[in-house]
Structure P
Amino acid sequence: MEELNILNLLIILVAAWLGGSISKKLGYPAILGELVIGIILGPALVGLLETSEMLSVLAEVGIILLMVHIGIEINFRDLGKASWPGLLAAAGGFIVPFGLGYYTIIYFGGTDMAALFVAIAVGVTSLATKSRILVDLKLLNTRIAYVLMAGALISDTLALIIFAGIISFVDAGNIDTVGLLWVAGKAILFFIFTAVAGIYLLPLLGKYLAKLGTKSRTLHFTLILIIVFGFAELAELAGLHSILGAFMAGLFIRDGVFNRQISKEINEVFHDISIGFLAPIFFVTAGFNVTLDVFQTDLNMLIAVTVVAMAGKILGTALFYLPSGYGWREGIAVGTGMNGRGAVEIIIAGIGLQMGIITAEIFSILVFMAIFTTLSVPVLLTWTTNWLKKRGELVHQQSRSGYIILGANPLGLYLAKHLNSEGKVTVIDANKDFIQAAKQAGIKYVYGNVLKEETMEEAEAMEKGTFIGLTANSEINLLAAQLANDSFYMPEKIVLMAPSETGADVESLDRIDASSMFANKIMLGPWIYKVTSGDFEEKSETASEEISTREWIKTHKSENDSILPLLIINAEGVKRPFHYHETIHPEEKIVYLQ
C-alpha cells in the first residue's frame with residue numbers, strides 16, 4: 001500500500017475546515033461546503049488535489065464512524081408523539097421521489113441498478129440539515145419539527161435497508177430462487193442478531209462495567225470501537241455494507257447502556273473524530289469524483305432529477321400526510337423541510353460509484369441534486385412556516401414536558417405555582433426551610449445538591465423539558481444548567497443572571513444553548529423581599545403585535561427597575577417563562593410583577 005501523503009492530507013483537512021465553516025455561517029450543513037471545496041480543488045476544476053488508496057481507507061473509516069454517530073443521535077422514545085404523522089411523511093417523502101427517480105433514469109437510458117441507486121438517493125432526507133435549520137428558525141418546539149425528525153429517521157433507515165438489499169443482490173451476481181432466499185436469510189439473521197445483541201447483551205456489558213466500578217473513558221471507547229467494527233464486519237459477512245452495521249451499532253450504543261457521563265463524553269469523541277476529522281476526508285474526496293461535464297452533456301438529466309427530487313419529496317409528503325388529520329398545508333411545510341439531502345445520500349452514491357453501479361456522470365448529478373435541494377430548504381421552510389403562523393396553524397409541541405426549577409425561594413415558588421397547572425414542576429433546593437415551603441404549597445420537591453447527578457435523577461430530569469436556574473448565584477445556576485444539558489439532554493435551559501457577578505456571562509449561556517431568565521440581568525434579593533412581604537402587584541399586558549422579549553424590555557426601559565416580566569400566556573391559556581430567546585405573539589399576555 002502506498003504511503004500517506006501528509007501534505008495532501010493537510011490541505012484536504014484545511015480545505016474541509018474552510019468549506020465547512022463558510023457553509024455553516026451561511027446556515028447550511030458543513031458537508032455542503034466540504035463537497036463544494038472538493039469539487040473546486042479536485043480534478044473537476046483546479047486539479048490541486050487527488051485521492052489515494054490511503055485517503056480512501058481513512059474516508060471509509062470516517063463514514064463508518066459517522067454512521068455510528070447518526071445512529072447514536074436517534075432516540076425513538078423522544079419521537080413517540082410524532083410516530084404516526086412521521087411515518088406518513090416518511091412514506092410519502094420516500095416512495096414518491098423513489099418511484100419518480102427510478103423512472104427518470106430509465107427514461108434517460110440508465111440501467112435498472114443505476115436507477116435504483118438514484119431512486120434511493122432522491123428518497124432520503126438529511127437529519128443534520130434540518131436540525132440546524134430548525135434551530136435557526138426557532139421551530140424545535142413545533143409539531144413540524146418532531147414530524148420532520150421522525151420522517152427523516154424512518155426514511156433514512158428504510159433507504160439503508162433497501163440499499164443493503166441491492167448490495168446483497170449485486171454481490172451475489174446471478175441469483176436463482178435458492179440463492180435469493182439465502183441472500184434474504186442472511187440479511188434477516190443479521191438484523192435479528194444485532195437486535196438481540198443490542199437489546200440484551202450490550203446492557204449486560206454495561207452493568208458488568210458498572211459493577212467493576214471502572215470509569216475509564218479510554219476503555220469504554222475501545223470497547224465501543226470493537227462493538228462498532230464487529231457489527232460492521234457482521235454486515236459484510238451477511239452480504240450487506242459495513243455502514244449498515246455501524247448504523248445498527250449506533251442505535252444501541254445510547255444512554256442507559258453505559259455510565260451516562262461516560263456515554264456523553266464518548267458520543268462527543270465520536271462526533272469530533274468523525275465529523276471533525278475522518279468524515280470530511282470522505283466528503284472532500286467525494287468531490288474529486290464529480291465532473292462538471294454533466295452541465296454540457298447531461299444537463300437535461302440533471303434538471304429532471306433535481307425537479308423530481310424536489311417535487312416528489314414535497315408533493316409526496318403532502319399527499320401521504322393527509323390521513324394524519326393535520327391538513328395539507330402542514331404537509332407541504334413538512335415536505336419542504338424534508339427536501340434537503342445530506343450525508344446518507346452522498347455515502348450511498350459514493351458506494352454505488354465505487355462498485356461501478358453508477359457512472360461518474362450520475363454520481364455528479366446526485367451531488368449537485370443534493371446541493372440544490374439543500375439550498376432550497378431554509379427558503380421554502382421559512383415561507384411555509386410563516387404561512388402556517390399567519391393562519392394560526394403552526395402547532396407547538398414538546399416531547400419532554402415539565403419544569404425543574406432550581407431555587408425554592410419565594411420567587412421560585414411563585415413562578416412554580418403559575419407553571420404547575422398539570423403538576424409538572426419540581427423544585428430543587430438545599431435549604432430545608434425553602435423545601436418545607438414547597439411542600440406546604442403542594443409543589444414537588446427534591447432536597448439536595450443540584451450539582452450531583454443523583455439529585456437531578458430524583459427530579460426526573462430525563463423526562464423534563466425545561467431547566468430554570470433561579471438562585472442568587474449565577475455561577476451555580478450555570479453549572480446546574482450545564483449538568484442538565486450535558487448529562488440529561490434537557491432541550492431548554494433558562495438561567496437567572498445577576499448584574500454584579502463576573503464569573504457568569506452571556507458566552508457561558510451560549511455554550512450550552514441557554515437563555516437568561518426575565519430577558520435581563522436582575523438582582524434576586526429585592527424581588528424575594530417583595531414577594532415575601534407582599535409588597536408587589538401582579539399585572540398583565542396584551543401584545544398588539546409580534547415582539548421579542550428583548551424589545552419588550554426596551555419599550556419598558558424606564559420602568560425596568562420596578563417591574564419583573566415573569567410569564568407569557570398564549571391564546572389557549574398555556575403559560576411559559578419570560579426569557580431572552582422568547583418571542584411574544586399578538587394577543588398573548590405578558591404577566592409581570594410591579
Structure Q
Amino acid sequence: MQGFPGPQRMRWLVLVAAALTGVLVAVTGCSSGHAPAPPPASPGVTTAPPAPPPSVPRLAAGEELPVQIPRMGCPDLSTHDFSRLTEGAVSIALATMVSKSDSTPYDYCQVVGFVEPQIGFELRLPTTTYRGRYLQQGCGGYCGVINLALRSPISTGCAPLTDGTMVVGQDDQGHRDTGPVDVWATDPQLKVDFGYRSEHVFAAAAKAVITAFYGAAPRYSYYDGCSDGGREALMEAQRYPTDFDGVLAGAAAFNQTALNGFEEAYLSTVDFRPDGSVILPAAKVDVLHDAVIRECADPDLGAGTIQDPRSCDFDPGSIACPDGPDRPDCLTGEQVDVVRKIYTGVVDSGGTHLYTGGEAIGSEPQWVGLIVPRDGQRREQILTYRIGAGFLRWLGTWKPDPGKVIDESVFTVDNLKGYLESVGGLYDATDPDLSAFAQRGGKLIQWHGWSDGYIPPVGSITYRQAVIDKLGKQIADGFYRLYMFPGMFHCQGGYGPSHTDLLTPLLDWTERDRTPNAVIATKTTADSDGRTATSGPLTQQDPNARPVTARPVYPYPTQTAYKGSGDRNNAANYAAILPQPHDDHYKWGGGDFRSGYQLWCTSDGRELSCNRTHP
C-alpha cells in the first residue's frame with residue numbers, strides 16, 4: 001500500500017469496491033448498447049477495463065426513446081406564428097436544411113431567430129434521428145456570440161451530442177458584440193437579459209419551436225454551460241426550476257458581482273507599480289509554477305498534479321532571491337509580495353476577503369495575459385482589467401460611470417455591499433435554496449478545475465456547502481453532485497487529465513435514476529503541458545488525439561489515490577479515499593449565501609421596473 005499517505009491507508013478499503021464500480025459505470029459509453037472498446041493508447045498506456053456485458057443489453061443513453069419525425073417542413077417554421085408566447089414574442093429569421101457531410105454528422109433544420117427585444121438564437125433540429133431531448137448550451141464571458149459545439153472536453157465520447165438524437169440550441173444573451181461592454185450595457189433591458197432573462201425566455205422559445213416542428217414537446221430538457229455559462233446554468237436551477245430536467249454547471253461565475261467587480265478588478269492592479277511598470281514578468285511564472293509542483297504535487301496521482309491545493313502551504317518566499325541582483329531563477333521580494341496577493345485574492349485594508357477565494361496554488365500557467373502581462377502588454381490589455389473595468393464602469397451600475405478608476409478605494413466592504421444591493425440581484429446565482437428544482441426531480445452536476453486561473457475554484461465548494469446548509473446533506477445528495485478536477489484549467493485543458501464525460505452521467509441520473517459516481521478524466525496526445533494556457537471559448541477536440549493518462553475523479557469530497565502497484569497512467573489502478581474533513585464555509589465580506597436577493601424586472605415598453613418580488 002505504498003501509494004497512500006499514512007492517515008488514508010485504512011480508508012481506501014472501505015471505498016475501493018464502490019470506486020471500481022464507479023469507474024466501470026463511467027466508462028460504459030453512451031454510443032452503443034455495450035461497453036465501448038478502449039480508444040487506441042500510446043505505448044505503455046492502458047485505460048480502465050470495460051464493464052462485463054450486463055444480463056440485459058444496456059441501451060445507449062436515449063435509445064429507449066423513439067425517433068420522432070418532423071410534422072412540418074423545415075422552411076415552414078419561418079412562417080409559423082410564435083408571436084404569442086407568454087415569455088416573449090419569437091420571430092424566425094431563417095429556417096433551412098443542412099445536409100449531413102464530412103463536417104456535419106447528421107441532417108438538421110437550422111433555425112435562426114430572435115426573442116423580443118433582441119435575444120438572438122440558433123437551433124439545430126435533427127430531421128431523421130431526434131429522440132425527444134433538448135440541450136441548451138450556455139455562453140461564456142460577456143457572451144454576444146453564438147457558437148454551438150457538438151464536442152467539448154466535458155462530454156468526450158457522448159454520442160447523443162453528435163449523433164443527432166438531441167436538438168441543440170444557444171442564444172447570445174441579448175447582444176451581438178464581443179468587444180467592450182459599453183457598446184450594449186448602457187441599456188438597462190440588455191443588462192436584465194444578460195443577467196438572468198435570456199436563458200429562460202430562449203428555453204421557452206426553443207420548446208415552442210420543437211413542439212411545432214415535431215408535434216410534441218421535448219421529453220427531457222438539459223442545460224450545459226461553463227464559466228458565465230455555468231452561472232447561467234445555476235441561475236436556471238435557482239430561478240426557473242421547471243425549465244430543465246438536468247443541469248451541468250461548469251466553473252461557474254455564479255458570484256459574478258464580486259468576481260468581476262472586485263476579485264478580477266483587484267487582480268488587475270497587483271502586478272503594476274504606480275508608474276505602470278511590471279513587477280512580476282511573464283518569464284518568472286514558469287519558475288514559480290515549477291516550484292509549486294515540486295512542493296505540492298501529489299505523488300499518488302503522478303504527472304505532477306495537485307489533488308487539492310488547500311492541502312499545500314506553499315510559500316513563494318521559499319524561492320526568493322538571495323540579497324543581491326535579480327536573477328531569472330528566483331523571485332525578488334517585490335515579486336514574492338505580488339504572488340502572495342494573487343493567492344490571497346481581493347481583501348480590504350483590514351484583511352477581509354471581498355470574494356470567495358483567491359487564485360489556487362497550481363493555477364499559475366493561466367496567469368499570463370490574465371493577471372501577469374505578456375511581454376510588451378500594458379495593464380489595460382490584460383483580461384482582468386478589461387473585465388473588471390467593463391463591470392465597474394458599465395455593467396455593474398445602472399448609470400454608466402466611464403471615468404471609474406480602479407484603485408484601492410474600490411476595495412472596501414461597504415462598496416462591495418453597495419454593488420451587491422444594487423445589481424447583485426441581476427447577475428448573481430448564489431441562492432442555495434434549490435428545493436423547488438429538487439422536488440420536481442431535477443438533477444444538478446457542478447464541476448470545476450482545481451487549477452482554474454479565471455474563476456477561483458473554492459467558490460464552487462463554498463456554494464455546495466451553502467446548499468447543504470440550506471437543504472441538509474441527505475436532500476442535497478439526492479440531486480446534486482460536485483466534481484473537482486485536479487490540474488484542470490478554466491473549462492478545459494491543464495497539466496492534469498481534463499477530458500471527461502459528465503453529460504452521460506447526467507442523462508443516466510435524470511432518466512434512469514442511476515446515481516453518478518466516478519468519471520474517467522484523460523490527458524491526450526493533443527494536450528499541451530500547461531505552459532501555453534489560452535483563454536476563449538471551448539475548442540473542438542482533436543479526433544485523432546489518444547489518451548496517455550487516465551484517472552478516476554469522484555464526487556467531492558472523495559479523492560483519488562494510487563493503489564500501490566500497476567501503471568500510474570491506468571485509471572483501474574486508482575481507488576477512492578476520503579480526505580481529512582475540511583470546513584467548506586468561507587468567511588467573506590458578502591456574508592452567507594441566501595435567498596431573496598434577486599431582482600425581477602419588467603418593462604412596459606418605456607420604463608423598466610425592478611423589485612425583489614417574483615412577478
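Suppose you compute helix-only ellipticity at 222 nm (-39500 (n - 2.57) for each DSSP H run of 4 or more, over all residues; to 500) for every structure in P, Q: which one lands on -19500?
On the way: P: -19500; Q: -6000.
Label of the source structure: P.
Using distance in nm of label points 7 Å out along Cα→Cβ at positions 285 and 549, single out the structure from P, Q with the greatest value. Please report the intermediate quantities before stating the final value.
Working: P: 4.8; Q: 1.9.
Going through P, Q one by one, distance in nm of label points 7 Å out along Cα→Cβ at positions 285 and 549 peaks for structure P.
Out of P, Q, which one gives 3.5 for mean projected area of the Cα convex hull in nm², for residues 341-380 alone as computed from the coordinates? Walk me through the intermediate numbers first.
Details: P: 2.6; Q: 3.5.
Comparing all candidates, it corresponds to Q.
Given a value of 51, 25, 11 for semi-axes √(5λ) of the Cα gyration tensor in Å, for residues 269-452 alone, point me to the structure among P, Q it was derived from.
Working: P: 51, 25, 11; Q: 32, 25, 14.
Computed on structure P.
So Rg and Dmax of the Cα atoms in Å, for residues 109-436 alone, computed for just one structure, reads 23.6, 79; which one of P, Q is that? Don't skip to the answer; put the middle values down first.
Details: P: 23.6, 79; Q: 22.1, 77.
Computing Rg and Dmax of the Cα atoms in Å, for residues 109-436 alone on every structure in P, Q gives 23.6, 79 only for P.
Which one of P, Q has volume of the Cα convex hull per residue in Å³, as calculated from the coordinates, equal to 157? Let's see the in-between values first.
Values: P: 174; Q: 157.
This value belongs to structure Q.
In terms of mean count of other Cβ atoms within 10 Å over residues 117-124, which of structures P, Q is highest?
Structure P gives the largest value of mean count of other Cβ atoms within 10 Å over residues 117-124 among P, Q.
Quick note: the coordinates plus some simple rules give every number you see, no bench work behind them. Please read all numbers here as calculations on a predicted model, not as lab measurements. Cβ atoms are built from the backbone, for glycine too; each structure is taken alone.
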